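Multiple structures are listed underneath, in structure tokens.
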Structure P
Amino acid sequence: MRFQRRAAAVGLIAAGALLFSACGSDNNSGGGSAPQATGVTCGGKQALKASGSTAQANAITGFVNTFEQTCNGQTVNYTASGSGAGRNDFTGGQTDFAGSDAALSSSDLPKAQARCNSTPLNLPMVFGPIAIAYNVPGVSDLALDGPTAAKIFNGTVKTWNDPAIAALNPGKTLPANPIVVNFRSDDSGTTQNFQTYLNAASNNAYGKPSTQTFNGGVGAGARGSQGVTDATKNTQYSIGYIEASFAQKAQLPTAGIINAGGGSPVALSTDNVGKAINAVQVTGQGNDLTLDLNSLYKTTTPGAYPIALATYEIVCSKYADPQTGTAVKAFLQTALSPQAQGTLTSGGYVPIPDAFKQRLSTSINSIS
């Protein structure tokens with residue numbers, strides 16, 4: 001699926017779900033009914049219980065629809081309570097798996113090991129891009145790189161015709177107007193991941209903490225992704241970071257990003273995000289697929305769009321109750337099926353590319 005760089009830069013990533021806004025998420029319904037998946041070994045516990053990330057809630061809806069139609073009589077009851085709550089529920093033995101915007105921390109790991117009585121696995125199952133959207137009259141094709149974006153969002157680069165922006169956009173007429181930065185005023189996993197990108201891709205030129213609160217110190221705050229979208233659409237000479245589906249729905253142009261390898265700006269597309277996902281480094285051992293997201297943000301892969309993030313399913317490698325392990329494996333096998341993956345774009349997510357899907361499949365099939 002190809003996308004254009006301009007106002008339709010996110011093309012077929014449909015509006016509706018608020019993609020990856022984590023603890024400050026704005027959820028919409030997604031998924032719909034899904035066809036039956038093949039190649040899934042059904043069985044085990046009839047009703048799994050899970051909780052956690054609000055960012056992946058709409059993806060889980062599509063996965064559950066496929067699971068229910070594939071494994072008759074089985075389901076997953078997922079509560080979108082936030083990543084921290086999901087990890088706590090899982091380590092406390094209240095749920096069968098957790099959805100999380102981050103892998104288990106060093107402080108969570110011993111509790112998860114005790115809960116599982118086996119090695120816990122972090123499986124990145126849901127991916128999605130973040131767009132840098134802008135509203136500059138007369139400019140419909142803007143290129144940015146990590147260092148320049150970092151300096152825009154921390155206020156170092158103040159005008160649209162700043163030499164740093166002009167150098168990336170030769171031959172384009174850039175106005176002298178001040179840049180208006182729009183940011184999330186609520187705590188948000190999108191904000192945290194975007195700031196992590198700014199720090200990683202700029203060799204810390206951003207210089208601000210990568211927390212769920214925007215720390216750039218400039219601009220105007222708006223609540224939720226819709227708020228930032230509206231502020232950017234309604235304010236000339238402004239710029240903001242939003243989930244891709246919101247940029248598409250609002251017909252806002254989005255910047256092409258020059259990744260750490262240099263070269264041409266890379267448009268936001270499923271193919272280009274997939275290139276970054278395939279190149280991401282895994283720091284987990286064995287079947288644990290904890291990711292080094294800095295390797296994604298700092299990717300040098302030609303044509304890879306570098307601003308994307310992942311949410312995990314946290315599971316036991318071996319469950320004390322074999323029926324639970326069988327059902328968790330079946331659900332995750334279903335989630336990798338073409339039928340379930342086909343539900344993702346309607347929620348603004350990116351289907352898992354084939355190369356990375358194989359790594360996930362190996363880990364999922366090891367669950368017992």
Structure Q
Amino acid sequence: MQEAIILVGGKGTRLRPLTNHTPKPLLGVAGSSFIRHQIAKLMHAGVEHVVFATSYLAGLFEAEFKDFSQDLEISYAVEDVPLGTGGAIRNAGRLLRGGAPDAPVLVLNGDILSGVDLRALLAHHEDRAADVTLHLTRVTDPRAFGLVPTDEAGRVLSFLEKPKTAEECVTDQINAGCYVFRRSVLDAIPADREVSVEQETFPQLVAAGRRVFGHTTADYWRDLGTPLAFVRGSADLVTGRATSPLVGRPAEALIHPTAEVDPTARVTGGSTIGPHAVIGAHAVVDHSIIGGNVSVGAGARIHGSVVDHDSTIGGESTLREVVVGCHTHIGAQNELPAQLRLSCGLRIPARAVRITATAAACPTVH
């Protein structure tokens with residue numbers, strides 16, 4: 001039986017307010033919760049049993065999959081105290097069904113959108129009789145990441161902290177958040193304390209001469225941890241730059257059958273329109289995610305933004321790279337600056353925020 005663990009315990013603080021009430025892996029991406037895209041990918045690779053390593057709002061994962069009837073067993077390992085990535089893997093490992101010490105176990109971070117071929121990763125692991133195999137990806141600017149140099153055979157040489165200078169950028173390879181563990185190696189991770197696989201487990205294995213290999217590919221890869229990356233990942237799935245078994249043919253937009261889009265409106269750039277949303281006349285939605293029961297007024301322009309469910313965007317308002325929390329009302333003719341995040345339930349009056357034009361006249365008699 002091929003088994004996998006998905007690490008989904010984080011609070012997703014970089015995605016607030018979207019994660020105030022919803023764990024990051026359960027946020028909607030290209031028409032489905034992100035975790036369902038990962039489940040579909042694992043099933044495509046032949047996985048028969050998945051353990052969710054949960055913590056934050058753990059019960060919502062069971063609610064998401066309570067009616068899941070496909071040919072896959074799902075278990076839930078809940079952290080009562082923070083265990084770190086290594087501790088979470090070890091805690092989830094208690095629920096694995098396979099007992100063979102050499103059995104391979106796939107481990108995925110719950111916020112990585114990746115095009116890596118999981119069957120090829122497993123084959124790479126088996127061919128090299130590896131203790132651990134890491135999927136590695138190359139990035140243009142590695143300064144924001146820890147580095148993972150390998151030798152010509154792909155054996156990991158070390159795990160380096162984020163480089164501070166160009167001279168310290170000895171490789172452009174980084175950890176892509178997908179691993180294969182030999183079961184016995186997974187079971188050896190301490191179970192009684194917080195453990196980081198990146199800072200403790202992997203470096204200790206390399207120092208001990210264990211067989212730790214990298215599988216470096218040029219496949220699509222994106223960390224969905226920030227709002228802009230989250231929006232881009234969803235758009236990439238819709239347009240076909242990234243793939244998922246749950247997404248059909250590449251398209252300019254993914255519009256729910258119950259949504260109402262005025263014929264004069266333009267929905268482009270891989271945007272997703274949720275159930276019962278209403279997009280008004282001459283509105284433009286580009287490269288954005290519009291949640292369920294959202295109303296977008298006539299002439300509004302939304303670019304690279306996320307509007308969470310049950311919110312209202314007034315007519316002729318403009319949003320660029322903005323995150324709008326649920327149940328929020330933005331009045332007409334507002335112009336919101338990039339990187340703005342609006343809390344859930346906020347109300348902004350009409351013409352209250354402008355960045356390129358004079359604000360409305362003061363109605364107060366002085």
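FYI, it's all coordinate maths here, none of it is from the lab. On a predicted model such as this, the values are computed, not experimentally measured, just so you know. Cβ atoms are built from the backbone, for glycine too; each structure is taken alone.
Relative contact order in percent (Cα under 8 Å, 6 or more apart) was computed and gave 13; which structure, P, Q, did it come from? The partial results should precede the final answer.
Numbers: P: 29; Q: 13.
Value 13 for relative contact order in percent (Cα under 8 Å, 6 or more apart) corresponds to Q out of P, Q.
31, 17, 7 is what came out when Cα extents along the principal axes in Å, for residues 46-85 alone was calculated for one structure; which of P, Q is it?
The correct label is P.
Supply the structure label, taken from P, Q, corresponding to distance in nm of label points 7 Å out along Cα→Cβ at positions 70 and 310 with the calculated value 2.0. Show your work: numbers first, answer last.
Values: P: 2.0; Q: 2.9.
Working through the options, I get structure P.
Taking helix-only ellipticity at 222 nm (-39500 (n - 2.57) for each DSSP H run of 4 or more, over all residues; to 500) from the coordinates of each of P, Q, which one would give -9500?
Details: P: -9500; Q: -4500.
Label of the originating structure: P.
If Cα extents along the principal axes in Å computes to 65, 40, 35, which of P, Q did it come from? Provide the component values of the computation, followed by the final result.
Values: P: 65, 40, 35; Q: 77, 52, 39.
The read-out was computed on structure P.
Where does the value 3.2 come from, among P, Q, when distance in nm of label points 7 Å out along Cα→Cβ at positions 206 and 230 is the thing being computed? Mind showing how you got there, number by number?
Working: P: 2.6; Q: 3.2.
It was calculated from structure Q.
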